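Got some structures for you, see below.
Bear in mind these aren't lab numbers, they're just calculated from the coordinates by the rules spelled out. This is a predicted model, so every value here is computed, not measured. Cβ atoms are built from the backbone, for glycine too; each structure is taken alone.
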Structure 1
Amino acid sequence: MVTLLHLADLHLDTPFKGLAETDEALATRLRDATLNALDRAVAFALEQKLSGRLDAVTFGGDIFDETAPSLRARMRFGEALKTLCREGIPCFIIAGNHDPIDDPSLWRRHVSLPEGCTLFDAEWGAGVIEKEGAPACTVVGRSFSQALNNAHPLLGLEAHAAALEAAPLRVGLLHCDAGGTKSEENGYAPVSVGDLARAPVDAWLLGHIHKRSEKPLHDRPLVIYPGNPQGRDINEAGPKGGLLVHLEPGRAPKTEFVPFGSILWERVEVAVSECAGDTAVTEAIRDALQTRLDEASRTGAEGLIARVTLAGRPELSTWRLLQSPETLDEIRKNAAGATETPFLVIEQLESRAQAPLPPREELREREDLLGDFLRVLDQAREAPESGARRAVEEALSAFSKNADAREFGGIPGPEMPLEELLDAAEKIALTLLWDEEDALASEEEPVQS
């Protein structure tokens, strides 16, 4: 068996923007985060090697965020490679679109590669992992090159057929968009999964896509992205790390996700329907985030940055409070503190809480579109065989262009059972047809005796 630790898209020493610009202490933590993720990956690799469970480390490109990275980033990466190689862990590296191989000022002059490291060029090359003095795995790789960006990423791989056959296992490294197509928006080495699957390798360990493959793009051969080891903004939320890849001749490859991110980003929705007042809302946010903090602590992360969305239908006075940006900012500041361990920062608090509803019977009796629609739904429930579905779908069609309806996954399709369709339709109608003015008017209506 051969076991590899695969890392990609480290983007070392990334200069974070936005949130970091308003908080100097947080800015320092964020800037260190990508470097800390590398340190954690190296420490993990050394532990695995010591216990005889690791044979090599592979890097899938975009080690640096730009072609002129900081001295700190270059030094830290060089030190990491020296540490790994000194302990007998060979490293195989490809460059990515952020740090292309054909920029001589970076790779040829400013990055120090120790003995035991293989940096692949713009053309396909091959290296070998040995175990007990014999070839155990051939590693082929091709760095991203601006000059060759228009060429098919697999062009020239066939020239290494002999090298691929020289070992019982074969691994390919490529910085590419697997399954993508070339366009103005995406010009970074698109290649079909089918083309990768037909190549004579046992595993394709890729870079470029920052979202980890929840399941392989292909099983045999393995085609997989590890994602980046440290999220850099809310669009890179969730646990981040690398992949342990276990390869054995004649068997399907196996992978294990290993978390390395020192700061986690999370989107969190908090239900506030039962909250009465801003204190209760603040406590609900704290409770919801505590579970995420516990999870971050278990992975060894030093902090959590959350984007919180409030949802539900609280009582009218609370709902009114949540319409105020000043109130939301006060809640955000009091729901988290940057001095905790792990620290917690709420980078944005948004309220999507909806206006409270009066009893359904009152809504059903209204002489407006909402009342008409609820009556149509009730007729459909009472007589489902009388063309009810068509009537409901026709009524729903009026909502199809409303952006809020898409938050529910869009207008329900024809495959949905009737009872589920009616429930989903009512939820959409109450969201779209009952608003602030209705809630306030309902509160002000005199009680009939």
Structure 2
Amino acid sequence: MEQRRIRNFSIIAHIDHGKTTLSDRILEATKAVSPREMQEQFLDGMDLERERGITIKAHTVSLKYNAPDGEEYLLNLIDTPGHVDFHYEVSRALAACEGALLVVDASQGVEAQTLANAYLAVDLGLEIVPVINKIDLPSAEPERVKQEIQDVIGLDAKDAILASAKEKKGIEEILEAIVKKLPHPKGNSDSPLKAIIFDSWYDSYRGVIILIRVVDGRISVGDRIKFMASGNEHEVEGLGKFSPAPISVKSFEAGEVGFLIAGVKDPKEIMIGDTVTLSNNPCEKPFPGFRKVKPMVFAGLYPVDPNDYPKLRDALEKLSLNDSSFVYEPETSEALGFGFRCGFLGFLHMEIVQERLEIEFSLDLITTAPNVVYKIKTQKGEIVEIDSPSKLPEPHLIEEFYEPYADVTVFTRSEYIGNILKLFEEKRGKQKSFNYASKDTVIIQYEIP
């Protein structure tokens, strides 16, 4: 398909602002799923996502939209999580897009992840279309929220689309805005192949399935490709799109998004952010890749049955392919035997990883108490990182002890300021700035251990 008729976009929002419901309505409006097949949270394929009512993974779906101007457009929607622990998933999804719908709840207004995700989209140079959702609620204040988007985020919201995904209002206007306001991809199909890997997962039948966005050139089944970070070469066995069921295609051209199967059996070969190119006609420069994410919380994971240790090791390898923000290394405990020390982005991330291991890989696990990384300067002047109390050196060997500090930005309504400031003072926080974003909302910056 011509690039001028392709739109790669994401929906970004704070948790519970109705982003996944809006995705469902877009699927319905483009007739990608029949009313009989439709179910709530359609793109949330994991049982865990439905159970908790949150999106954990970024999902992608290709939709055909017949616009009122008589043209047929290809809309590649990349659904993203809203919870702060999965912020990394959002950054990967946005790297494959040219535009984003910023969904804001008409009663709650701009919240912390609205702000964080909007800044992320602005940093990546994406075109943003504001959508004020849930206008059917009795407490909805769309005019106040428009003003908040302008004051707090700095986006022009006078033409923000008023919608109610639940009541199916404003969906046509959103589809028109995607086509008219979001830019089309600008790659060159005649250049050497250059595609970015923005997600991957392991399938026991096909090996590693890789999600790619083709920036330049074209890729076809049978091509010999090279992963530029590892230097490994493979033959393309299959290409396809989710619409939303998987559909095989013969080739992708610049601007398209879809999955690639190349018979990769070892999950370690695939790196998120890597560049895919042709072996016989490689592109000059790879993408810079994604910023390495730093785990914040560490805990030990041990199998209840010691014989499950190899099974746990394989499960962690496959899971880390699908969630590269999670790290692990082997460790032993006198009480629990062999297990792994794992690093997570936060407590919710830790819970989700543990539940995924138990549900998807049928493991019974024991999790140790979570803690953070401390640094110690020894008498010899060496700096040692400690993520477990058992690794602490003898007291007489320690010269200085460093604890992690967080640079925290709090976005809140003015009535909660007193309690929040009190909490920060109790936790030894140091105030860096205090600003009114609007007459009702405040942005406070603190340094806190």
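Taking distance in nm of label points 7 Å out along Cα→Cβ at positions 319 and 415 as the criterion, which structure among 1, 2 has the greatest value? Walk me through the numbers on the way to the answer.
Working: 1: 3.5; 2: 4.0.
Structure 2 gives the largest value of distance in nm of label points 7 Å out along Cα→Cβ at positions 319 and 415 among 1, 2.
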Of structures 1, 2, which gives 23.8 when mean count of other Cβ atoms within 10 Å over residues 127-134 is computed from the coordinates?
2
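A value of -10000 was derived for helix-only ellipticity at 222 nm (-39500 (n - 2.57) for each DSSP H run of 4 or more, over all residues; to 500); which structure in 1, 2 was it taken from?
On the way: 1: -10000; 2: -6000.
Among 1, 2, the structure yielding -10000 for helix-only ellipticity at 222 nm (-39500 (n - 2.57) for each DSSP H run of 4 or more, over all residues; to 500) is 1.
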Rg and Dmax of the Cα atoms in Å, for residues 63-270 alone derived as 19.2, 58 - corresponding label from 1, 2
2
Given 0.99 for Rg/Rh (Cα atoms, Kirkwood Rh), calculated: source structure among 1, 2:
2
